[in-house]
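As structure tokens, here come the structures.
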Structure I
Amino acid sequence: MRETANPTDILLKDVAPFTGGDRRLTGIPTPVPRLTVWTSTVDTPPISAVFEPMFYAVLRGTKVLTMGANRFELLAGNCAASSFGLPYSHQLAGAKTDLPYIGVSLHLDVDLLTRVMLDMPKRHDRWTCAVAAGDLNGPIGETFGRLVGLVNTPDDISVLAPLYEFELYYRLLQSSMGDTLSQINQRNGRFQQLKAAADWLASNYRAAVVIPELAASSGMSVTSFHRHFKDVTGFSPLAFQRQMRLLEARKLLAAGNTNVSHVAYEVGYASPSQFSREYKSMFGSAPVADLQR
């Protein structure tokens, strides 16, 4: 029966129509809003991106997430959640042509998550990392399975998907990942001050950063700001901004309509040679190679 089977096995059957073919890492949108199936027949090197507010489950293979000093190794049946956008790298292992890596992501509806929190008893704000890991056993796997299962009954999506997603958020907030997700709705307090600082760094990746001013705007000393920012994001403030600069640079190079030096200056570097060194260190290839591709 569906309710007694392993949740990972159920999910694999439900997403099977989206995982056929011989392909490298690919994200396939599903009929369920904001739900994407990820599959790969080959292992990957570390790939840099931004981990937006999201719930992610690994169904087959291994996914390693690295956010600065924080590292999460997700095996089949494991999952993770993020409360705000963080630069990170992800790497896949265990992918084969006949047994491809399979994962499923759900971009969080922050408004809906907030409404769920308002309907729950108020919980004490806790200091925690902006990413947390768990597993699909119990109510989380059962509820997520019902949501994902709607890909096979598209006529039910408009009515049932919001209900299943509401329940999934409720279950996640009750779990070990709840402290991380509840940070989304913490309107005051130190976490929101740090989130505001991270958002400023992400939006102003070109700007020179004066750490004492950024710390003061967060209501902290420089030492306290550095320590707490790294606790939440895994990065020092300057390393966080550098990651965002390089991710933006890669987008510009992918457009193919400029040169490397111009991109370096565009994203805030004063030295194209330093830009090239740091770009190659992060992505594994020189910026000129990515521009030519």
Structure II
Amino acid sequence: MRELVIISGKGGTGKTSLTAAFAALAKNSVLCDADVDAADLHLLMQPEVRQRTDFMGGCKAVVNPDLCTGCGTCRDLCRFGAITELFQVDALRCEGCGVCVDFCPAAAIDFPVQRCGEWYSSDTRFGPMIHARLGIAEENSGKLVSLVRKEARQQAEQCGADLIITDGPPGIGCPVIASIGGATALVIVVEPTVSGIHDMERVVQLAAHFKVPGMVCVNKFDLNLEMTEAIEQLAAKHNISILGRVSFDPAFTRSMVEGKTLFEYGEATATWQQVQDVWTKIINSPAMNPLGIVDFKATIQ
């Protein structure tokens, strides 16, 4: 079983659109949306939820008024101003650090685990999908990402899938780290902008640190050919393979509006072939096919 994680150094590069297109090309795969802070792959996959499970992570302080003496210790120690004048906890301000719990002389503050979101096991027209939704302003997104990936692997084992296609979060923070550890390979989607190439370099360094093979795909390359060439030169400098270039195509946007992948919308275009060529390079890459099996492509396409 192999896991392909599609990531980007910044949002808006077209990562999810390409992930959906790859899902349309792949066969016998499981989809995983690890971008739990701003999940949107479900908008294109239109999943039918089979199982819904609460995600419990992190704690919030709760003052027990029957035990509270009003000494003010918690208010003095709280660095986030989460304790009101009436010695109640403002849940939006509480960071769950637990200082008030540890130092309350009357032991009047509880610290229950909170429901932070939900994760789902669903069916789509392209196969099973594991995805999640983190609550507003909730933490522990990295923990939820790890949970989603674990469930996706279990789902793949149960249905005998050869491949997990994971839509990863943008950036280089905790959720990204949680999404790439142990992955077979990464597809780094880059747009030809100054911020795009800067953030790509950070992602490349992160992938190298965790020793996960990375490959670069330049999306919307024709918006700035000079920057596209700079991206490819940077990739060559870091010995990262270039999967190819994908043109800026309004069909991507129109297909998203209709909740479809690129290959389900309209007639075949040059962009179709570009994405298909990128996919072929991915599944035949040394990272995804280390033994160079000639018919490996047939097992997942």
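Some points to look at:
- Structure (I, II) behind the derived value 1.3 of distance in nm of label points 7 Å out along Cα→Cβ at positions 23 and 263: II
- Source structure of the calculated read-out (volume of the Cα convex hull per residue in Å³, 137) within I, II: I.
- Answer label among I, II for the case where distance in nm of label points 7 Å out along Cα→Cβ at positions 71 and 271, calculated from the coordinates, equals 2.9: I
- Relative contact order in percent (Cα under 8 Å, 6 or more apart) - highest-scoring structure of I, II: II
- helix-only ellipticity at 222 nm (-39500 (n - 2.57) for each DSSP H run of 4 or more, over all residues; to 500) derived as -10500 - corresponding label from I, II: II
- Looking at FRET efficiency 1/(1 + (r/R0)^6) of positions 7 and 111 (r between Cβ atoms, R0 = 25 Å, to 0.05) over structures I, II, structure I comes out largest.
- Each of structures I, II was scored by distance in nm of label points 7 Å out along Cα→Cβ at positions 167 and 279; the highest score is held by I.
Values quoted throughout were computed directly from the atomic coordinates according to the rules given, and no laboratory measurement underlies them. Everything numeric here is computed off the predicted structure, so don't read it as measured data. Cβ atoms are built from the backbone, for glycine too; each structure is taken alone.
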